[in-house]
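See the structures that follow.
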Structure I
Amino acid sequence: MQNNIDNKGKYNMKAVSTMVGILPGTIRAWERRYQMIAPIRNEVGHRLYSDNHVRKLKWLAQKVNDGFTISQAVSLLEQDNKDESHPLSHQEDNRVTQLQQDTLQAFLRFDERSAQNFMDESFTIFTMDKVLIDILAPLLVQVGLLWEDGKITTAHEHFATSILRSRIGAVMHAYPHNGILPKVIAVCGPGEWHELGLLIFTLYMRRKGYEVIYLGSSIKDDDISVVIQTVKPRFLFMSCTMLSNLSQTLELSKSLEIDFPNLVVGLGGFAIDSMTIEKKKIYQQNIIGPNMNEWDKWIEEKTYAN
């Protein structure tokens, strides 16, 4: 039953291109030349891709990013399929989940040594990109949700966030930035010290090639202005988790837009996503959205505006 679901065509070319990070023309070229996937055609002849197709394309893209040519990557994929141990198996997914949960349990025991060992093991088994996106970033989200639901203490949240922030920060700088892309500042809103969402968004931007100046938890409004004057960024992103800090964050965003007319302010976080429909309409140009697909749309629109 699971295989039937995984093989069902349900994603169009645009969706797959967004999920995989490969241009549509490149995907079509790979299909024609190497025939490693055969998308299903709907009644009007448009391509539809399955979950299995997406997993294969993601794996191939990762190999190319690691330095393999596409022909080498396809050969590896074919060989792995023959050996019945190919990298897209549920066994790998299970290992990712297990390492993620083992690390979380170490955090909840305040056991830093075990947590670091589990993360070391993750980087040994998987690529840096996979560990960051599929293990550490979801861990940040999970810790944040547990704290918001009152299932863990603030001490647990601080302990886990501190270790994850340090580990993610150390490897995020390995991503090269594209000098053509505009500079970005990332900071928590006034009174905010929850950095989970901001860290995830910064990781996302670094992976896309943006140079991000990460300021972390709340700093003085005047200090933010000094940083903007020095860096001259195109974007400033503010994260707001606590509803009690929402009004100040919104006020600061408008103030900065007035003081710096060329600055684009993006807003995200639990408090932003929880605003009323009426309030969201007022700030709709600033709200980046709750997921990466929304972030992609927002960033592309703002980057190439004007």
Structure II
Amino acid sequence: MRNSASELFGKPESLLSQPNVFGELMRILISPSRDVEEAVNWVIGGSRDPDITLHMRMLMNRSVRAAQAALNCLKRAARNLQQGSRPRVVVISDTPSFVRGVTPNISEVAEVLHFDYGRYRGNVSRDIKASPSLEFRVKDWGPAPRWVAFVDFFLASRAKHAVVSGAHRRVGTTYAQLIAALAAANSIGENSTSSRFSFLSSFQGNLLAEGLKLQVGWGHVWNRFAGPLSCRGQPNQCAFTPLLPPAWWEGQWQSPIPRDIHRLEQYGIQLSGLGTTDENQIRAFCSSRKNIVKTVSLI
């Protein structure tokens, strides 16, 4: 099974060699509704698709360091474009005030696109009435109606060259991962003029001071690098991020946190601090769990 998985999903020791599985699946299986697509086109305004997407999960926080790290990463991505025209950048966030605050800084180097749901008068905004329970999970979704997240998702996935992920705490969330995966799949489609796509994570100094310890959560792209082997004390980081997040069994370039080690012990897997496993121990554990069937002949 492991050999077959390697053929399908690339070499574990080279994360950037792994294919964009999630993006290709979404490109085939998922498409925006007509109302959502109208909202996306309203933002783009009949012009060319955006070049870069910036996604910031701020949880209503106003972190200056997070914004500065994201701007540095965004400018790096813009320099790599090497195109004559002014780049177009889509900015999405769970915190509308962040978008308003960061737009003047981005406007110095790029044209900013943002879905202002308060000004939009399309079908999707008329059909869904304002909910009195907007305070529900505001830290997850922000004060905007939840349908805005769908418009933001498909708008962000139109980026042709790069997706930059930043956050107050957890960088490279599942939402940002899926946006990057779909955008990368779209960028190599039939009408594409570019085959190079980048997914970048911008970390500020306080997240790096203690080795990404806040980057936790199963399936989270940086969770596997948040243990004792992670780099510490850096002022900021604009890190290339794999489109297919690594799993705990993929190579030694991982540093599992104690919670992961303890949880895997419940499944009979002894995981070292280097992310390695004892194959003999796994086989012995699996053999001990096998159901022995005894056949008795009845006369």
Structure III
Amino acid sequence: MRLNPKNDFLFKRLFGEEEGKHLLLGLLNAVLRRDGKREITNVALVEDTKVSREFEIEKEAVLDIVCEVDHQELVNVEMQIRRFEDMDLRSLFYVGKLMTDSLRNGQPYNQLKRSIGINILDHTYIELESYHTTFHLYEDQERHYMLTDILELHFVECPKFRSQPFNISDPLHRWLRFLEQNTSKEQLEELIKVDDVIREAEARLAYLASDEETRRRYAMREKMLHDRASLMDDARRAGLKEGAEQENRRIATSMLREGMELSLISKITKLSEEQLLELRASMLDQAERDASGNERI
């Protein structure tokens, strides 16, 4: 079975190592819509991207890719399968850190490097229809006026992409289809015929899949993500259950104050008669404490 390129450990092995730099170059040009004179021709990885320590997998390290393009722009690329509630703030923080770290002590502000955040999400996040949204610093009233282009954020939402007609002439469409685990053999063959870089990406994916250690760590990452999703779902269900029980106790309290029969209250709130007796006893105790306090006053 074809491994999932969206697994962030595998994604980083594909694009975030020296052997995959030409693939990263193709992906960046597709996302940033760079072609012709604006095409990115050089990419340098800013940090060691090999995940060599076991705890980096076990502790859910964020496996992003940081690179410098054409010696003048810094780019942070994240592949996110799971949802973060504050992905916008998270991305701003990472890109802001890239920017500030680019300025050495004593350098003037005009030496800050342009910084770009690319977030490829396997879930929806932005409340707009487009699968690819880009954000800059524009003036609120004069929308045509950009304060500065030093900061740029991209959100690419795969579920929205999947709902749109596929255009093989669009480089970003080709890359996003490549990243889908369930892309068919026929679809892959179509991509490979049109795009030599994707041919190389599929070959590298197959090469990585043949490595036993890579498959082991890939499986660990998949298991960790599934376990985390299950824990969050359990917590959500527990929260819903607790909230429902609290609401039922509130309703039962009001009904007890009205002197309604326990059997009827139990039928409506789903609380047992034993629970209702305990609740009534608690209400009486509280009433006595309140009365005692009022007498002392």
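Looking at structures I, II, III, which one was relative contact order in percent (Cα under 8 Å, 6 or more apart) calculated from, given that it came out as 20? The value was obtained from structure II.
Work out the source of 3.8 here, i.e. which of I, II, III gives that when distance in nm of label points 7 Å out along Cα→Cβ at positions 102 and 222 is computed.
III
The numbers here are math on the coordinates, done by the rules we state, and not lab data. Given the structure is predicted, the values throughout are model-derived calculations rather than measurements. Cβ atoms are built from the backbone, for glycine too; each structure is taken alone.
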